[in-house]
Every structure is written in structure tokens, then in C-alpha cells.
Structure I
Amino acid sequence: MSTPNDRLVFQIYIRATAEQVWEAITETEFRRQYFFGSTIETTFETGTPLRSHGPEGQLWGDDVVLECEPPHLLVHSWRSLWEPAAAEEPPSRVTWRVEEQDGGLTKLTVVHDQLEHSPATAEGVSGGWALVISGLKTLLETGTALTPSRG
């Protein structure tokens, strides 16, 4: 049976180009400023590893790029390795969709799904994604980070 936490959807409009939003998602130094200090390592080629590390270098995610169409689509698996209960669960999936709009705006949609058998992951990320994409928007539009901390 499906529950509301099996599929989390977040949308935000950002005053930036699709290319700028894509860079914010994929460039590790930019990401560090809004995504809890984390970094990523990947070539973004389909089937390749996507690893994320916490601010002190600890492994937070050991995932796989499932689909990548720059600057519009990135799909990857997700395992929350920083949380012991979530680390034991099967991988879920995150989809980043970047759609340029009229008037100098870009719509960013982040869907985190395949959470049916990952309740600890769903609980752990349900509040975090809104902060992450809000931080991305704020940084792109103002040049100043929200500087969220893990907590």
C-alpha cells in the first residue's frame, strides 16, 4: 500500500537560467554552499557512480547515475548512509528536472520516490529537501548561502 511519504515532490521557481541551475546541482563547490556542506564525485554518465561526502569527508551516499540529460534531467539512486537505520534500507531514487520558463525563470522539480521500503530514509529526507532547494534558490538569486547545518 502506498503512503504519502512513498513519493516526495518539491518544486521551486528560480530567477536563473537552466544552465545556472544545472551548475548549482552538479558543481561540487557550489553544492557545498547549500547542501549541508556535502560534495559529490561523478562523471554524470549513465551507469557511473555518484558519491557524496559530508563536510569532514565521511561517505554520505554511494549511488549510481541512472539518467542524465544536461541541463535538464538528472536521475540517481539514493542511500542515506549518514543515518544507520536508513543505510540498511534499499536505495530510493531522486529526479532533478530543470525547465526554463518565460521571464528569466527556471522551474526546478525534485522528486524523491521508490521509498516504499525505506521509511527511515523517507522520514530523514522529507524535511531536508525543502531546505536544500530553498538554499539553492537563495544562493543563485542573492549570492548568499542559507548555510544549513546537519541536524
Structure II
Amino acid sequence: MKCPYCGHMEDKVIDSRPTDEGSAIRRRRECLKCNRRYTTYEKIENIAVMVVKKDKSREVFNRDKILKGMIKACEKRPVSISDLERVADEIESYVYSSQKREISTHEIGEMIMEKLKDLDEVAYVRFASVYRQFKDINTFMDEVKKLIKEK
């Protein structure tokens, strides 16, 4: 590790511990030349998973997009941010543990809707109306009827 103060390439690790989230290791280091201390963080590099959109274009998976969409669907609803973050974490975990290099927006959207259905039915219908691009009131009513039937 290169010392940020003098540029020397040798140091010793004084302390090593996991971060609060457990997603990284925090290391306190001391430069063997100037004896100044600094902190580094070591974390696992995620393998990029590409999301295949409806128009066949691709972009890197982004957990924040999932969270933003769910927050929008849950506006003025009794759903906590911590519940939405938990759902986003579950979906992100599935995406990275699936060993797939690509995943479709369709598959992600269906997972989100399934999770929202359990959290809040109104948020589910809101999300579904945007995600499935309901063309008219009949399409909307069909989705609501399906929801009622499942109860």
C-alpha cells in the first residue's frame, strides 16, 4: 500500500476489523518510512451484472433504481424505508447470487411486484400500473380483480 503522505510502498497493519455493515475490512496502517498512520478499506468486488432492458439495451445493475421505484410507489403509504431497503437488499442478493451475468428488467420487475404485494397492495398496484404500462382503466381493473381473487 502506498503511503498517502510520503509515497513509500511499505507499511505495517496495526489494526484490522470489519465495518459496521460487515461489507468491508477497515485497516489502520503505519508507514515504515515516515511512521504516519492512515486507514484503508478492503471490500469484495462485485462482478457486474448487466440488466437487459425491453429495447435490448444493457446497463449495469443498480440497486438504487429498485429502491427509488419502490419509494415512488409507496408515497403516502404506511411502508417504512427500512422495509423497502430490506426488499432492495433481497433482490440485490438474488441478482448477485444467481450466478447470471445478465438479468432482464422483466424478471426484476416481477420480483419487485411480488415483494410489494406482500408489503402494501396499493403500492403494488401503483408499481404495476407503471411497470406494465396499463393502457386504460380496464387493464387497471383487471389487475385489481386479480389481486382481490388471490385473497
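Only the coordinates and a few stated rules stand behind these numbers; no lab work does. Because the structure is predicted, anything quoted here is derived from the model rather than measured. Cβ atoms are built from the backbone, for glycine too; each structure is taken alone.
Of the structures labelled I, II, which one yields -7500 when helix-only ellipticity at 222 nm (-39500 (n - 2.57) for each DSSP H run of 4 or more, over all residues; to 500) is computed from its coordinates? Matching structure: I. With mean count of other Cβ atoms within 10 Å over residues 122-129 computed over the structures I, II, the top value is the one for II, the highest of the group.
Starting from the value 27, 49, 24, 0: which structure in I, II was P(r) over Cα pairs in 10 Å bins from 0, in percent, for residues 10-49 alone calculated from? Before the final figure, lay out the partial values.
Working: I: 27, 49, 24, 0; II: 30, 39, 23, 7, 0.
It was calculated from structure I.
Taking distance in nm of label points 7 Å out along Cα→Cβ at positions 42 and 114 as the criterion, the largest value within structures I, II is that of II. Tell me which structure, out of I, II, gives 1.51 once Cα Rg over 2.2 N^0.38 Å is calculated. Traced to structure II.
Hey, distance in nm of label points 7 Å out along Cα→Cβ at positions 18 and 34 derived from one of I, II reads 1.8; which structure? Structure I accounts for this read-out. Taking relative contact order in percent (Cα under 8 Å, 6 or more apart) as the criterion, the top structure among I, II is I, with the largest value.
Out of I, II, which structure matches 20.8 when mean count of other Cβ atoms within 10 Å over residues 74-81 is calculated? Display every interim value, and only then the final one.
Values: I: 20.8; II: 12.6.
Clearly, the read-out refers to I.
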